[in-house]
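What follows are several structures.
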Structure 1
Amino acid sequence: MSVRLRQGTIEDAKTCGPICYTAFKAIADQHNFPPDFSSPEITTTLLSEFLAHPNFYGVVAELDGRVAGSNFVDERSTIAGIGPITVDPAVQDRAIGQELMRHVLERIAQRRFPGCRLVQAAYHNRSLSLYTKLGFMAREPLSTMQGPPLAVQIPGYTVRPATAGDLDACNQVCLRVHGHDRSGELLDALKQRTVTVVEHGSRITGYATSVAFFGHAVGETNEDLKALIGAAPAFPGPGFLLPTRNGNLFRWCLEHGLRVVQPMTLMSVGLYNEPAGVFLASILY
């Protein structure tokens, strides 16, 4: 059986979306964890958005002419984000996932991104092993956190909706924390009106594109992130991704009624700076 890789089109979402849902659900069920996505309609909508976006790249794998899987690259910012990568469970164990991952890594290298990252389910030993063999380094254990909105205010920290005029200040915070900004993601989130900023001492000290599975946040201190989490109206998707090593913030979340849904791992190839502040990862990194 021959595998052919080609660039994805918007029409592929109708086939790749259900495969994405089935693949994630099969792996989660095997390990007794809840699936990342609750229905094939959600994954179809998600992949439709990726395939329609000019700064996302999608690759589709065909096995003897039939769609067997897909992978995606978020090319909006300085660092590329990989995923979701999925293969139809009916054709597993044929190195299709490996081919999809090698393909996007070659594209990232050709487009001269200084680094790329992904987040994998920590309970999935096979993906952890595959990504490690392909050159990824495990950088940060993450805990997916979920629960009711907290409605908590942190004294001295004000959270408000962001405006376009906040873009530079937000990018500067991200640059100080990570050594690079995530301006492309931030611009998209500003258009969707999901970005919040936290102010302390009359200046912006942190922001969140959303406190959610597909959102990220950065701050100078844990108090900034506590303010952003405390003000969030909900935690869309399976939950937000909290670095488990941040014991102070992790404990605070647990004490305020949030629970751990599943463990995950942030992995990287290329440029990676140990964060000089605090952050919440997105599922794309």
Structure 2
Amino acid sequence: MMLSILNYITWNVSPFIYEGEHFAIGWYGTIVTLAILFVYLFQWIIYRKEQLPRNYVDVAFIACTLLGTFFCHCFHCWFYEWYDVDGILCNPTFEHPSKWLRIGHGMASHGVDFGMWLGAWLVAKFLFQCSTWWVMDRMIVSRLVFHAISRLSNIFNSEIYGNPTGLPWGFLFVYNGDTLPCHPTAIYESLLAWVAIGIWWYLYLRTNAGKRLGLLTGISALMLWVPRFFIEFLKPVQREFEEAFVLNMGQMLSIPYVIIGIVLIVYSRHSVSYGPIVESHEKRKRK
């Protein structure tokens, strides 16, 4: 990588950390794995502060990670694998649902949230025995951490970046044969996610936001998906069928999360929870 005298960044970093004759180690997989490890670390810190048992961390982490990964791929199949055949849009993955299980073939980050929310509901109902939103309020920061770290994998892989730009921080992706510097949209999203993480920590540690069910989730959803909506304007469409739409697929998938975020913020004004430990103790006292 070098800073060009023409005021842009020439990005010529190989997608591989090591590329041998029989196997290779890629930046993409390494960074995503690192992101997952940080997700676990953040959850361990939070659950320790909440005085929850260690197995609660493990179960919640496994459930949300597995479901988040699965639906990340499913959303790619459901929403991005459409093709125009004689003027009719069709999706072959619906004819062969087994493709939904092939995790390595395309990922859509919107599915991570859906999977995590489903995982939070399962552990809240069957393990924590408390509100889903109490669990998700503490899980959502890990989603932001994963987003902040994993987005950098797109830069190292020279993929999913923006349109050409004359700004001095534009990236010229040499490995793709580009001749014009482009917006490094993955870096924009990563930096904004780190800002959102700082705001979440401040609200969680310094205010009573953690006791308002859904408030931290709602605020975090807005901090994640509102910027994503506008950053999409800087990107070319990923699939040809999107060219006929006013908004691209990434923007359309962001809108429901923004709406849910607003609803949760309003809902949180009338809902309070002190967590499964305190609430289970109060239940025993009433009995």
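If semi-axes √(5λ) of the Cα gyration tensor in Å computes to 32, 20, 17, which of 1, 2 did it come from? List each step's numbers first, then the result.
Working: 1: 32, 20, 17; 2: 36, 22, 20.
Among 1, 2, the structure yielding 32, 20, 17 for semi-axes √(5λ) of the Cα gyration tensor in Å is 1.
When FRET efficiency 1/(1 + (r/R0)^6) of positions 9 and 145 (r between Cβ atoms, R0 = 25 Å, to 0.05) is computed for each of 1, 2, which one produces 0.10?
Working: 1: 0.10; 2: 0.50.
This value belongs to structure 1.
Supply the structure label, taken from 1, 2, corresponding to helix-only ellipticity at 222 nm (-39500 (n - 2.57) for each DSSP H run of 4 or more, over all residues; to 500) with the calculated value -10500. Intermediate values should be presented prior to the final figure.
Numbers: 1: -10500; 2: -19000.
Source structure: 1.
Tell me which structure, out of 1, 2, gives 1.25 once Rg/Rh (Cα atoms, Kirkwood Rh), for residues 177-224 alone is calculated. All intermediate terms of the calculation are to be shown ahead of the outcome.
Working: 1: 0.96; 2: 1.25.
Only structure 2 yields this read-out.
Comparing distance in nm of label points 7 Å out along Cα→Cβ at positions 241 and 265 across 1, 2, which structure shows the greatest value?
2
Since every read-out is calculated from the coordinates, none of them should be taken as a lab result. Note that this is a predicted model, so its numbers are computed, not measured. Cβ atoms are built from the backbone, for glycine too; each structure is taken alone.
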